[in-house]
1. Could you tell me which structure in 1, 2 was used to calculate helix-only ellipticity at 222 nm (-39500 (n - 2.57) for each DSSP H run of 4 or more, over all residues; to 500) as -10500?
2. From 1, 2, which structure was FRET efficiency 1/(1 + (r/R0)^6) of positions 193 and 289 (r between Cβ atoms, R0 = 35 Å, to 0.05) = 0.95 calculated on?
3. Just checking, which of 1, 2 has the largest value of distance in nm of label points 7 Å out along Cα→Cβ at positions 217 and 281?
4. Assign the value 0.45, calculated as FRET efficiency 1/(1 + (r/R0)^6) of positions 65 and 161 (r between Cβ atoms, R0 = 35 Å, to 0.05), to the correct structure from 1, 2.
5. As an exercise: relative contact order in percent (Cα under 8 Å, 6 or more apart), calculated from one structure in 1, 2, equals 13. Which structure is it?
6. Comparing 1, 2, where is mean count of other Cβ atoms within 10 Å over residues 49-56 highest?
7. For which of 1, 2 does volume of the Cα convex hull per residue in Å³, calculated from the coordinates, equal 187?
8. To test your reading of the models, identify which of 1, 2 gives 0.95 for FRET efficiency 1/(1 + (r/R0)^6) of positions 137 and 177 (r between Cβ atoms, R0 = 25 Å, to 0.05) when calculated.
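Coordinate-derived values only; no laboratory data. Since the model is a prediction, treat every value here as computed from it, not as a measurement. Cβ atoms are built from the backbone, for glycine too; each structure is taken alone.
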Structure 1
């Protein structure tokens, strides 16, 4: 085992494209980070300060920043396709696949082919593994078999919409597939019969935070802007935008606050009945509220009763 790990490590070092630097050192980029090799050919654990300040190092550091931004942009774009259930042209997937950042982000995402009328063919739903121009998009389906999708468009569905989700999760675990974008194991919520006639959800109310700025900072990290006391998440489903809003408070930043209602409003700012909220929108709104509520200040009594 140790020999195998050492071999893989050496192979990774060999794959680095080294550039000659000052004093017979060499610089390169590995896994998005600046790395260096000394004159004896040994890869160092850290780049010396003097070497990091050279012109070549500064250029490579700028490249690292660009690669990080590119990776984030690719993942954000794919997540947007998933959240909005947007059809993706197969030609577009084939065009970007040669870029390892794109292929790493797309690999193992669950995809479904669409017919000419935009209807999903769930029989070919599977985990995206490869893209070959002449063969199409290669997936591992729910039976663990390889299929090639040749449809002109595919869908990267939200997990709440995936038929046979548990089967695909099991395959991914068995084959040790991982995803750059959280799709397969994303927490999903379905509205209960009792919630259908409601216009507000109170499952996550009463989450106490010692200071309002604690929860607003949390919302920012989660990607949910706070407006008018609400954490917000705007979702387009079937081309209809609704905004999930979860009350976090609107007092001064250092004041104590508690979470409140979760509502879904249309563009006229009117709260909608849950029965009129799409499954993706409802699930993502509940996910936002649950993530914020999970970071509340937990009292000792609450821990003892859990």
Structure 2
């Protein structure tokens, strides 16, 4: 009859099993974090997709940028933003991804290097203090990148923002004051003033309506209207933002783009919602599985100790 020791469980085997269990739990937790990241990205995308899709087709439902027609003088031409809204939106989203990635990963590196200092090594034995340190590092890195992002664009946007800025009356803006003295056709002035009013935060619809009505009248009566270089998409946006419909042929010319943008936006929204639901369910399942593995490993360790 074989000795009973042959049937006894080797403690080393149990310990190696616990190590494997913890490794599996860590891998599941990493998958959970990844799916949670996808969930968060889906939530952000759900709010941004409308602007992204519409700007991809060259239109927006609210005015976002000042467009300078070709009929203006050189002084005003310098104020027009050079990049279109879609490019600006891509740049903003790119910076968002960069800040999230660098801040998230960089915070771990900061904690890693700080632990080489004895003062921090002792204090980071506590998970709470380690998390607080990671959070502070994340905020510092995020703030630094945000400062860099806006510092790079400060000079470019400063003159533009200053020209259209006003408190209560549109005539307070530098652009309106310049237009009073400028030798420009009335429709061009109305075009610029309407944009200035709608770019105001919040949109100054009371000031914009007379200017847009003047543009509508000019399009019907001015034979040189097409030569001013007005952007049809900009005219459509102004009319849609004020009246929720198009009122002139030039604005109506982009209706096909708007229809395509609306269809694409609806389709993208469905895809994002589906991805959001799947990632949320997957994150929950992976989290529960990780907790189950963690609890199982703890129970085995406790039995091993006892």
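1. Working: 1: -10500; 2: -26000.
Label of the originating structure: 1.
2. Working: 1: 0.95; 2: 0.05.
Label of the originating structure: 1.
3. On the way: 1: 3.4; 2: 6.0.
That would be structure 2.
4. Working: 1: 0.45; 2: 1.00.
Here the read-out was taken from 1.
5. On the way: 1: 13; 2: 35.
For relative contact order in percent (Cα under 8 Å, 6 or more apart), the value 13 is produced by structure 1.
6. Values: 1: 13.1; 2: 19.4.
Of structures 1, 2, the maximum of mean count of other Cβ atoms within 10 Å over residues 49-56 occurs in 2.
7. Values: 1: 220; 2: 187.
Here the read-out was taken from 2.
8. Numbers: 1: 0.95; 2: 0.00.
Value 0.95 for FRET efficiency 1/(1 + (r/R0)^6) of positions 137 and 177 (r between Cβ atoms, R0 = 25 Å, to 0.05) corresponds to 1 out of 1, 2.
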